[in-house]
Structure formats: structure tokens, C-alpha cells
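Next come the structures, one after another.
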Structure I
Amino acid sequence: MQMDWIFEKNGYTCGVRVAGVLVRDGKILLQREENGCEYAVPGGHIHLGETLEGALKREWLEEMGTKICCQRIMWTEECFWEWKGRKAHELSFYYRIALENPADLPDDGLSHSHKDNSRIVLEWVKMDALKDIVVYPEFLKETIFHPDAPMRHYVTYA
């Protein structure tokens, strides 16, 4: 059985996450809880012994039912926040990606069901609308408009 790279130690929950930034026709694919209003870039925790790109490809196949190509790493993030009453520290890696078959996730204005968690909805969001919603990581609201900028590292506190 594969284990996610997430653990608890000295009052902290720590993890390593990888996410895929998919942009098409001025929209970005984001996920949110079914009745929620906070968005995030789709991805998940890597397994112990798994590469970042391998984990991202696995997560997208499991959660979106589609195969992807990892084009380049865009951002890294050290994020500190409170989660379930504990301090959390997560290392996140954001890759620009492409679908092997774009028809796997149509950009038809409809929400798409998450294959791995029925409480999660995938949604194409107009990039111009990002300023009006809560989205994580928050730096996405600015950096998404500069996809070819050099890779950048962020440290965030929520």
C-alpha cells in the first residue's frame, strides 16, 4: 500500500503536495467542495518514493480521469496555516500541464465531477474572475497572467 507524504510531528501536520495548472481559452481548471466557495489548483499529496511528476500524473488520472503532460514547474510554495486545530506546514509544487487528449475535459461551461471524491467539483473559471473569488494559492491571481515567467518560490502564511 502506498503512503502519502504527510505526517504529524511536534504539533504540526506536514506534507508535500503537487498540483497541475491547466489553462485553456482564458480559463483555468480549479476545484472546490461541492457547496463551497473556496477554490484550489487540482493535485494531491505525493507518495513516499514517488517523483513529483509521477505523483501529478497519477493524481490527475485518479481524480480527473485524464492523462497529462508536465510541461514545466512554475512555482514552489512553503505554506503555513492552521488545519483541524493543528499547525500545518506544506511544501507545494505547481506545474504547468497539458492534457494528452483535450476532449477528456471539455470546456463547455459545465462543472465536472471529481472521480476520487464526489464532494469535489472541477470547474473552468475565467482568469479575469480570479480577482473576485477565494483561490489557493492566493498568488495565483497575479502569477497566472505571466505563465512564461521564471520559476518562483513563495512562502505564505494563512
Structure II
Amino acid sequence: MSTERPAARPPSGSGTPPKNARRRSRELAVQGLYQWLLSGEDSGAIEAHLAASNPGFEKADREHFKALLHGTIHAARELDALIAPHLDRKTVELSPVEHAVLLLASYELSQMPEIPYRVVINEAVEVTKTYGGTDGYKYVNGVLDRMALALRPVETRPGK
């Protein structure tokens, strides 16, 4: 008998997927971005590979995953330009995991204003803790804190 509890469901009619579905979509998108950074493969092929090779794929928020993966890859050059001023090294010198997380989070910060900046940063830190190096999450947190100030000045203003 399994001791796992089923995922919480959103209230009827809210249209908001469970938080763990969003987290899963971010994790899968980071895996896809990692693959893209290393191989340069087409985003459609990466999506198909992730869908076929991840048993928990169906638990992800698919629409959010698709928006993140395809949107981030499509805007990668512009996102790297947003990230670069907040780094202490070139993006090519970042670990692929940290680079993937920073790309994804910068996409959410710049293109998805409906997601609070604190949520974007927290989710990026948690994903980095899972997939990144020992202290990579600290670096990602610092970079994203500075990016949020630049990209969302009204939202990050003291007293907000």
C-alpha cells in the first residue's frame, strides 16, 4: 500500500493548477533547457524526449511547461542580455544547470508579470537546490534578486 497522498486539487472553477504541477513544469523546463544548452537541439524534439522519458510528465502543468521551454529557448539571446549585467562572469562560464535556471527565471520575470517575483526567485532557488551544485542556489538567488530590482522596480519597491 502506497503512503503517498494524491496531489492537492485547486478549488473548483479556480483554473489554478496545484503548486506541485507548476514546480514540476519548471523542473522539466530546466531539464529541457539544460539539454538545449548542451546540444542545441530543437525545442520540439526536446519536449518530445522529456514527455517520453519522464514518468511524472503528466503531473506537470503542461501549458506552463510549454510556455517556459519554448519561450525561453526562443528568447535566449535577449534573456542572456538581461542576465549578463548581474553576473560576475560570462554566461558561457556558468554551470549549465545554473544557466538554465537563470534563463527560465529571467523569462518568468520578464514575460510573466502575473507570477510574483518572490515566487519566481523561490522556485528558481528550489530547482537549483535539486539539480545544481552545492552552493549554486546562493549564486542564483543573488543574481535573481538584482534582476528583480531592475525588471520589476514597482513590485520590489520597499513597502510593497
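Results, tabulated for the structure shown:
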quantity: For distance in nm of label points 7 Å out along Cα→Cβ at positions 99 and 131 computed as 1.4, the structure of I, II it came from; calculated: II
quantity: Read-out distance in nm of label points 7 Å out along Cα→Cβ at positions 91 and 107, computed value 3.4, structure in I, II; calculated: I
quantity: Test item: relative contact order in percent (Cα under 8 Å, 6 or more apart) calculated as 20, pick one of I, II; calculated: II
quantity: Source structure (of I, II) for mean projected area of the Cα convex hull in nm², computed value 11.3; calculated: II
quantity: For -20500 (helix-only ellipticity at 222 nm (-39500 (n - 2.57) for each DSSP H run of 4 or more, over all residues; to 500), calculated) the corresponding structure among I, II; calculated: II
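Taken together, the values in this text are just the output of simple stated rules run on the coordinates, not laboratory data. Just so it is clear, the model here is predicted, and its values are computed rather than measured. Cβ atoms are built from the backbone, for glycine too; each structure is taken alone.
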